[in-house]
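Structures given as structure tokens follow.
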Structure P
Amino acid sequence: MSLLHRVLRDPLFQIGFTTLLLVILTSLAWRLYSPWTSKDMVGAPFQPPSIEHPLGTDDLGRDVMTLISEGVFITLFVGLASAILIATIGLLVGVTAAVFRGLADTILMRIVDFLLSIPSLVVALILVAILKPSIFNVILVIAIIGWPASARLVRAYTLSLIEAPYIEASRALGSSVTHIVVRHLIPNITPIILGSILIGTRAAILLESGLSFLGLGDLERVSLGTILFYARRSAALISGAYWLIVFPGLLIMLIILALTLITLAIERNLKVKE
């Protein structure tokens, strides 16, 4: 049975994927059904959940379900885009360091060690404060923080592959470095990259939510973290508007849980394959 079939039949993957799919489909359905946008003031401030507004309204009278349905996609976009960028940079740096070794390996790994020695939240706060708050700058900041760990993982795995007999045979036949990397190394590193993307997506979502909650995200776009920021700024908890905090927080928790279960399923079946 192939790795893909084992993963698809894994209960952890099925639970995680179903949870994530339900979150996405529910958000998509509400966006298609709702006559309002995230900027429309459609009710009284802090109106509790009702038939018309299933998740209530915020301090400006905006429908919270509409805000969340938009925020889910922004949050997932930031997480996935950041993770892909992290994995891409990590792949390039890790493979380069492992293949060429020597001075290139030393310089790149010292840079990685330096960046990993700095608390990521501190770096994120400094960079976001310097750059103009926008969704793309947030993605860039998360990528800058996340790529060193990915690069180190890719380098370690690539070093274990370089000494493999088929790599030595390909090198003996006169294959170029590019051919060896593209033909032999990258296909074998792909499962590691996929795992890195999933782990990176989780970390990016948590970091983006944290930055947005502190008011350092793109406040012009509605993410789940931004909803929590506005809830904090409007003293929603003190006003008794629990729905402004509970529902966005619950969605973040469900998304992280779903991605964690999918990651565990892939890791468990990779170990079985090994």
Structure Q
Amino acid sequence: MQTRVTHGRAQVVREIRDAAALMADLAAPVPARSPWLTAALNVQSARPFARVRPAAVVAQRAGLPAAAPQERPGIDGVVLLSLRRRGLATSLTLLGAGPDVGPLPEGRPAARLYARDDDVARQLAAGVVDLLQGLRGPWTLRLAGLPLGDPTLRHLSAALLDSSTATTRSRRLVDELDTVADVRRSRDPAELERALPAVLASVAEPQRVFVRAAARLHAAIGQLEVAVVPSSAGPAAVLLTLLDTGPGGEDRWPWLGASDVGGLRRELGSPTAELTASAGLTRLARRNS
């Protein structure tokens, strides 16, 4: 099995595209699929003066036979990261996470470390460690929003002796709009455009670019529903819901919403796993003292 690390927007976009089949095989949720991640990558790359660099740690078994040399062999595992330079230190998070991108839907694990099996997970963890060891200066690593029992996270925790793991629970958004008002629901991108100003009004300004881009993209591919409670003064309620189709049928995941008439509430969601680690920060603090 081969492991490689690629850097830069163009290279990471290509790895995301090549990992699409793996993401589907692993039933990755919408925020951990190619369209969402590509939107996040594009927004990060377009920010002026942003010191963010994407990277991908890829694990791949033997390539295709010589009969198909023009095809790229499938990926067996990938970890997608964002590297942010802050002074002398580097902060690493999962691609698509962080306040400089946009809000993730809450209530269940939205992120993934994609590994086809435990052997691939072990190779991915070793590749992430090699990436960390190759960084110049102090670094911090935070991988959050992952499913409990993630095998790559387990191997990383064993390899990074000073790392710590935690379990958290966010509050999921519950859609009960139909119980309080007449709701107009649509998957038409034109309806999204009409509702976007009301949606963006409830989103922090730095995150509006991503929300607009991701919403438009997922509406175009049929993975977004917009629900509106109309009123004479504009929408009394608006909700964006991410849509996916799996073996159990359609999966609905409320993403962003606001209401003046009720019908939206939050409740405790499923637990998620998180790993944090760092190196070199003590030496940096002493140097600056």
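The numbers here are math on the coordinates, done by the rules we state, and not lab data. Computed from a prediction, not measured in an experiment: that's the story for all the values here. Cβ atoms are built from the backbone, for glycine too; each structure is taken alone.
When helix-only ellipticity at 222 nm (-39500 (n - 2.57) for each DSSP H run of 4 or more, over all residues; to 500) is computed for each of P, Q, the one that comes out at -25000 is P.
Calculating mean count of other Cβ atoms within 10 Å over residues 139-146 for structures P, Q picks out P as the one with the greatest value. Among candidates P, Q, the computation of FRET efficiency 1/(1 + (r/R0)^6) of positions 155 and 179 (r between Cβ atoms, R0 = 30 Å, to 0.05) that gave 0.10 used structure Q.
For the set P, Q, ranking by mean count of other Cβ atoms within 10 Å over residues 51-58 places Q highest. Calculated for structures P, Q, mean count of other Cβ atoms within 10 Å over residues 195-202 is largest in P.
Could you tell me which structure in P, Q was used to calculate distance in nm of label points 7 Å out along Cα→Cβ at positions 147 and 163 as 2.9? This figure was derived from P. Taking relative contact order in percent (Cα under 8 Å, 6 or more apart) as the criterion, the top-ranked structure out of P, Q is P, with the highest value.
Tell me which of P, Q gives -0.33 when you compute log10 I(q)/I(0) by the Debye sum over Cα atoms at q = 0.07 Å⁻¹.
Label of the originating structure: P.
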